[in-house]
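What follows are several structures.
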Structure P
Amino acid sequence: MKKCLLLLCAVSFLLGLAACGGEVVKTAVAETYSKVNKELQDVFRLAKDNIDRVDQGTVEELSNLGNTIVALAEEIESDKLTQERADEIQAELASYSAKVAELKSKVEALIESGVGLSEEQTAALEEIQAGLAEVYGKYAEVFDNLDDETKAFVNTIAEMAEEIGSVLNGTMELVADQAEQYIDGARGVLDAALQGWTQIEAKLNQ
């Protein structure tokens, strides 16, 4: 859901811009802006149409670039724009055009490889991560009193929670057909952690 909202907001901003200026000093930079803007809109639509295949990190890159383009458009439309600044913006836009092309290739590769999580998978991992963090906090309170085997398992809980964070933020990518298997494994760790804590808690209450 977060990914989709980012894309919708960014596309809305880009589509809502007025034509850039009519003064001679602005002609070249306005044309460059229009070209880059159109290229970026195309990538946004591609990502939006395949949102379950695109990771959060890529979506944020697109959104940030969209915000940057909008900010430059506001400068171009300003009556205070100088020729020097117009030339600088045009050079910036040229570099962003290459970035747009790079992001388009990245999105296409993600779509082809099937990398990415569905909204349901993302929600499941967020819930598991929260559960792991909560039960880890309980273990941590009595960590010094645990045996070595249990301490090792507690470390596994922390590592799994951290790894899930990497999956959610796009640092670690999962092929789509592996996602369910990964979620089942993570849920298994959470179930074992909860069961283990129930036993420890029972001993503490004796």
Structure Q
Amino acid sequence: MAAQPVHQPSMWDLADEPVLTGLAGRVVRHPLSAGVWVDHLPGWVEGSDPVLDVLLGDIGWRADRRQMYDREVAVPRLLRWYDEGEDLPHPLLSEARTSLDVHYGPELGEPFATVGMCLYRDGRDSVAWHGDRIGRGSSQDTVVAIASFGSPRALLLRPVGGGASVRFTLGHGDLVVMGGSCQRTWDHCVPKTTRAVGPRVSVQFRPRGIS
């Protein structure tokens, strides 16, 4: 499915070609409760607009539906999944995965294998509170890294069962990495917004067996 929401290039993201700015000594770790940590690095990718332009093209986006009570409803975002070994749509994403492997490999103990993508076309698209608990994420600590391309959107995290939330605003090449027991003991969401926002693509790097 081709996805062509309107994208206004960022006046602040002016690099001629997309480039990774590095992780060591730059990414900031935020310890939370229950052995959870979240790393955050604004502007990990400079010149990210060309990557977004590719991701907004016909890369196989699909519109899913889900059962809600007695009716089937559309999932409020478009989805794309890249399995282990499948070519990614832009070479910078392969570079990004290698960079994440180098930086987090000693802590994670395994490489990032799969890549999932969500396209939030405008402020009406969202994802509800959840954790990546299908597969090993339900019982093991793991790391999920998210690179964000496009208009800034809020990512909220809170303990499972409710409580005060932590907010990160992600966009224009930013990186957030959720580690420790985060997928088991905390939930995260991207809420709807009434603000006029353009498209955003969330690119999620996960180890094998985590979804």
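Any read-out appearing in this document is the output of simple, stated calculations on the displayed coordinates, not a laboratory observation. Owing to the predicted nature of the structure, the values given are computational and were not obtained by experimental measurement. Cβ atoms are built from the backbone, for glycine too; each structure is taken alone.
Comparing volume of the Cα convex hull per residue in Å³ across structures P, Q, the highest figure is found for P. Structures P, Q were shown, and helix-only ellipticity at 222 nm (-39500 (n - 2.57) for each DSSP H run of 4 or more, over all residues; to 500) at -4000 was computed from Q.
Work out which structure the value 3.7 belongs to, where distance in nm of label points 7 Å out along Cα→Cβ at positions 77 and 125 was derived from one of P, Q. Before the final figure, lay out the partial values.
On the way: P: 3.7; Q: 0.9.
Of the options listed, only P reproduces it.
Comparing structures P, Q by FRET efficiency 1/(1 + (r/R0)^6) of positions 61 and 149 (r between Cβ atoms, R0 = 25 Å, to 0.05), which one has the largest value?
The structure with the largest value is Q.
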